[in-house]
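S.K.: Structures are listed in the sections that come next.
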Structure P
């Protein structure tokens, strides 16, 4: 019930923002500390806009069809997922290369840190990418920004990608409009989840007749380059990226084979979360709204154990051919301020 109520609140808030024109707020200058603090939060993408080169006016992109979130934390971390709303499902696992290529078309995902510059006339935020779905993408990207308030009081953030040639904001051709999500009435347990968590390692285990018969196989393939994020608005986001073996695309767009390699070495999803701490064992639901795997959106149940700054997550185990319950854990470490 909590999950349904939060989802309905989100839909109503976003719907109101989509159909109301935004008004730039005057006097938005200030210290870097103040502007940086204004970024902290979770934003849902409500539309993209393109500039008319003849008049310089902005208008909604025709046939807008995207869904996504961008998250900024007070620790200086950030993360984003953007995907087309309509995508063809995979016909096999792993998918054929051509299907992987189609799945990555229009999909943006990356995570890292952010730095705000509000001293220049054209204020901007830098996204310093620790990892991204495109293995050869730029490490640092510049976004001009404006905070706006709609007539109905919704708070929005407009991010305008800097032109590739280094030009100013007046030369930009597109921008993204994000709606700030309100904080949710999280339980005390859910508030413990809020933050950026970096993967330390994974392991596996097997039990039989209620007794553990194996626990080991520490794996660090994605350690240090993977993050899970929980926010005060009740949203969550996952980025899982291999540490090694990711190859830069040969051209501007990936071939089917390059797409398949990128997909298999980077995956994730985004949505909302709710905890069930009174269950034995306790678990958290990740309600997916989007995923690198098209059509795989579902309720992901994760048993958890939180010890200090370490969060252990594990899905329900499976019964193997030996009559054992086999499963695995992911160990995440909560992050402090970016240095």
Structure Q
């Protein structure tokens, strides 16, 4: 069976963009792929983290995975840091990655901004660790959105460079699983920016832990545009309307065109109410299940331990063979 590797950073509440853009799609893959879903805590420390908060976030993120439908009996759920092969392989791969390749990575430029000289090395070499995450398990496929395509291309290049260096086809070249329109859910306050946990305004996102009243308030306050008349889909001229239509269509499992047709003749206010009702219907069970899981931390820890055992066996075997290829005793 083909193998999937994916994960999100356990830094604060997961939000609607994480669910629609990633986790919901993982659920649909569980019967078609061998699935490994990590909690990317090594990636998380590229920015300062408070240790106790990070540990808490790992459990909360694991609870979110399960509440959204990831089945621990089918997929391995595990903290990235619990398996040393991620860091070990990242170092080995970094010795086969030209600086020029990393200099082309746009996310470092975006995240470091004007503070480039003081940015940590981990933020710069982040894409190498991401490549290690994937090929440590010889993953054949990786679900990616638009913002991660460049990183997967680098991963493919790095896997190829390693194979050429040791005259082997040891690492498979992972293929992207390109997801649909919902892979890029935008901020409720700015339709041109991606929904993010790091946004200062909590009103920019719908958290998976938000209650019914909070969801309603956030959609009610979501930025509208000044275009008169009914709702239409136009990413350039009406980014906020396009984003809300995209969310509506994805939650309901219909096309954008069908969403526009359903809302034909409605103004922004009426459309937001329809979207709110739908979001509450879809997200309320997830929030309730998360609360149940977080009340039983021992169960979450058991799930993580089981995931570490499953993923760790594969990782250990890979690293044993990598070290032999490289020439380590």
Structure R
């Protein structure tokens, strides 16, 4: 089967909470960051939240998953490379992918006592999100979880940057990159988190060495990957690179750099509620628009609009009707 987009990323069941900055301090998390945790470390945090009666919403997430779900609802044919356990969360996860029309190989072929991954997401009054991820079985994704033919028959192979944090995940990434035979498959990479870029720079550079065609990131991640001290220096660095890069700048909009050209697209004017999933939505929307022949300026404008709809929503995704409304914006452009 031919696919528009295949992606490799963590399969995490997200639970999202509205909290204040004092709560983040109490549990030892730095605002607007992503940290890895164990199930044992999550347990007292969840108990504390339950005792406080904090508002929450739960759904199947993961960065690459969110991007694929958006693109699939728009009409792209998508395949997800990820690993879930044969447990309640794993069943929920695969049901969610099926509902969105995203294809998947199914439950892991190798037995494990580890559960499906989970992510606690804390949204503060400034609409920023802080994440604590328990990767579970997702951290052990291996070759038996990968449909290499699906990736090789995709127009874009999209790599979630968080995959560098696990040696087995990173081996899965390089395994796929080494087995892509089609010259027509574009390789796209999300940088995911500035702290992770700084902490795993060698792995990101190794991924880049395979010939990346597209990079998606925010301004902090762009600076970290370019190893510069500010965004202006980073932009000059990217103007010299062979790949295209899309840099989101929150309420300012986004910049796309390709072949030395810088294209700025302003953001939509909205009242922010929750920035979680905004970058995922941007990447999924951009890839869909790109594959449908829009020029880079139009891709950025559409992706800014799509991201704004997520930022206006509590949670990293829209309803099926919400994606349809966003798609109508693309059709009118």
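Every number here is computed from the coordinates shown, using simple stated rules; none is lab data. Just so it is clear, the model here is predicted, and its values are computed rather than measured. Cβ atoms are built from the backbone, for glycine too; each structure is taken alone.
S.K.: Check the numbers for mean projected area of the Cα convex hull in nm² across P, Q, R and tell me which is largest.
M.R.: On the way: P: 19.4; Q: 17.7; R: 15.6.
By mean projected area of the Cα convex hull in nm², the leading structure of P, Q, R is P.
S.K.: Match the computed value -4000 of helix-only ellipticity at 222 nm (-39500 (n - 2.57) for each DSSP H run of 4 or more, over all residues; to 500) to one of the structures P, Q, R, and report its label.
M.R.: Details: P: -4000; Q: -16500; R: -12000.
Clearly, the read-out refers to P.
S.K.: One of P, Q, R was used to calculate distance in nm of label points 7 Å out along Cα→Cβ at positions 153 and 289, giving 2.1; which?
M.R.: Numbers: P: 2.1; Q: 3.6; R: 3.0.
It was calculated from structure P.
S.K.: While we're here: Output the label of whichever structure in P, Q, R has the greatest value of distance in nm of label points 7 Å out along Cα→Cβ at positions 241 and 257. Please list the in-between numbers first.
M.R.: Details: P: 2.4; Q: 1.9; R: 0.7.
Structure P gives the largest value of distance in nm of label points 7 Å out along Cα→Cβ at positions 241 and 257 among P, Q, R.
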